[in-house]
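Nothing in this text is a laboratory measurement; each read-out follows from the coordinates by a stated rule. Remember, it's a predicted structure, so these values are computed and weren't measured experimentally. Cβ atoms are built from the backbone, for glycine too; each structure is taken alone.
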Structure 1
C-alpha cells in the first residue's frame, strides 16, 4: 500500500507540486494557521532523507576534494552572483532580489540522489556533497543572506542559524546515527515506508507556505509573470551550467552526472521556510515558484544527458 502510494507520488510529483501551491493560495486562512507545523515537517523530511547516509560519506572528500569544494562554490557563490546580477538588472525591487538569491543559495537537494542513481552517477560522491553542504548550510546561508539583504532588511542571524541547525543539521545527524547504530537495518525496514510520508510533508510545506504569498498570486500581473519566467531561467541555468562544466571540464561520466544534479537541484523547501519566517512575504515569491520546475527539469536533463553523452565506463 505504502509502496504504491510512494510510486504514485513520485510519478506525479510535477503535477502535485503546483497543485499544492494552488491549494495553499485558495485555503489562505487555513494555511496561515498551520505555519507552526512547517519546521517540524521539514525536520522529519530531513531525518527521513538522511537515513541512507553514513558518517563515512564525508571521507569521500579525501578522494575528490577539488570537485566537492568546487560544487559548494558553484552552489553558494557562482550561482548566487549570477542570479543577483540578472535580478537587479531586470527588477528594481530589493525584496525580489533577496528572494531570487535565496532560491539558489539553499543547500543542494537530497532528491538529487534519485536522479544520480537513475543516470548512473557517482552515488557516494553525491551523498558526500549533500552531507557536507547540509552541515555547512547554517553558516554559509546566514552570511550570504546578511550580505544580500544589507541594511534594508533586518535579519536575525542568530535565530536563523539556530533554526537551520534544528531543521537540517540535527535531523541529519540523528538520521545518520540511527543508520549507523542499527547497521542499516532500520533504514531497510522503515526507509521505504517513510518515503511517501516525506513526500506528503513536502506538499504540505508548499501548501502552507504558499498561503503567505497568496496576496501576490491573486493579483496576476506582468510582474508576476516576469518573476515566474526568471525563476524558470535560473532553474534551467543551474542545470545547464552544471552540464557544460561537467561535459567539458570534468569529462568523467559518473562525476558529471553527480555534478549536474547536485548543482541543479536545490532544497527549496528550506528556502521557503526561511523566506516566510525571516523576511517580508514578497521575498518568498521567487522561492516558492522554484518548486514548480525542479523535478520536471531534472527529468528533462536526465534525458538530455543519456541521449547526448556516451558513458566512458561502458
Structure 2
C-alpha cells in the first residue's frame, strides 16, 4: 500500500522540521511525502537539501486550500493524509493503517484521534485537549460541523476525491469542514484506527488553533454559505436539511456574539433582523447551540488551558 502525506508550507513555517521529522519512513507502507510551498525558492532549496526524499510542488500563491488541492492532484498514494507544517503525526500510525486497510478494503476513510498541544516558553509541552474514541472522531454531521473536522487525523482513499471532488477554493477558511461534510452526506464508508494520529499545535500565529478572541472568525460566514448551498439543493435529504438549518442558526448566533464582543453593534443588529426576516423561527433553531457547545468542549484540559493563558499574560 502507498500513502501520500501532504504538507503545506510558507516562508514563515517555523515548525516544519518537526512535522517532517514526525513522519516514519520505515514500515509496511510505501511512503510519498509532498510539500506544497507558497513562498520563495530559497526556503524550498533549504528543505530539499535537508530532506532529499521529499517531493516539492510549487504553490500557486492562492492560499492553503488551493495548495492542498494541488497536493492531492500531484499525489500517487492509495491513501492521502494532510500533515500541517505546525503539526505532527504520531509514531506507528502508518503501520496501523496498513493493517486495518488490508483487513477492510471497503473502508475509504480511516479516522484516528487527535490531541491539541502547546509549548510553553521553557519548552514544556502541555496537552490541552484529546479527541479519542469513535464518539468524538466519527465522521458525522455533528462532529464535522459542531466540533473539529479532524482532517489531519483522517486517511482518505484517493477514490474519495474521485467520488466527491477535490477541496473547494470557494471556502478558503473552512475547506476541510466543507470537504468532509460532502463525504458524510455521500455516505463514504469510514473506519476507526483507535489510535491518536495527529498532534495539533496551538499557537498565536495559527489561523485556527489558538485561543484568541480578538476578532470574528472568518470561517463563520463561510459556514453560513456552506449551509445555504446545501439547503438550496433539491437532492438533500430531510435529515440533512434539518441539521443544516439548525447549524446555520447556531453559526449565525456565534457570528453575532463575536460582532458584539468587537463592539460592532450595528452589524450585529442588522444580522439579527436579517435572519429574523428570512426565518422567524431561526432563533428557536439556534437554541440547539447548547448541545453544540458541549460537543466543542469535550475533553478539554481546563487546567492546561488556564496555565497557557496565564503564561501568555506574563
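Source structure of the calculated read-out (semi-axes √(5λ) of the Cα gyration tensor in Å, for residues 49-104 alone, 33, 14, 5) within 1, 2: 1. From 1, 2, which structure was relative contact order in percent (Cα under 8 Å, 6 or more apart) = 18 calculated on? It traces back to 2. When percent of Cα pairs over 15 Å apart, for residues 129-176 alone is calculated for each of structures 1, 2, structure 2 comes out greatest.
Hey, helix-only ellipticity at 222 nm (-39500 (n - 2.57) for each DSSP H run of 4 or more, over all residues; to 500) derived from one of 1, 2 reads -13500; which structure? Checking each candidate, the match is 2.
Ranked by mean count of other Cβ atoms within 10 Å over residues 33-40, structures 1, 2 are topped by 2, which has the highest value.
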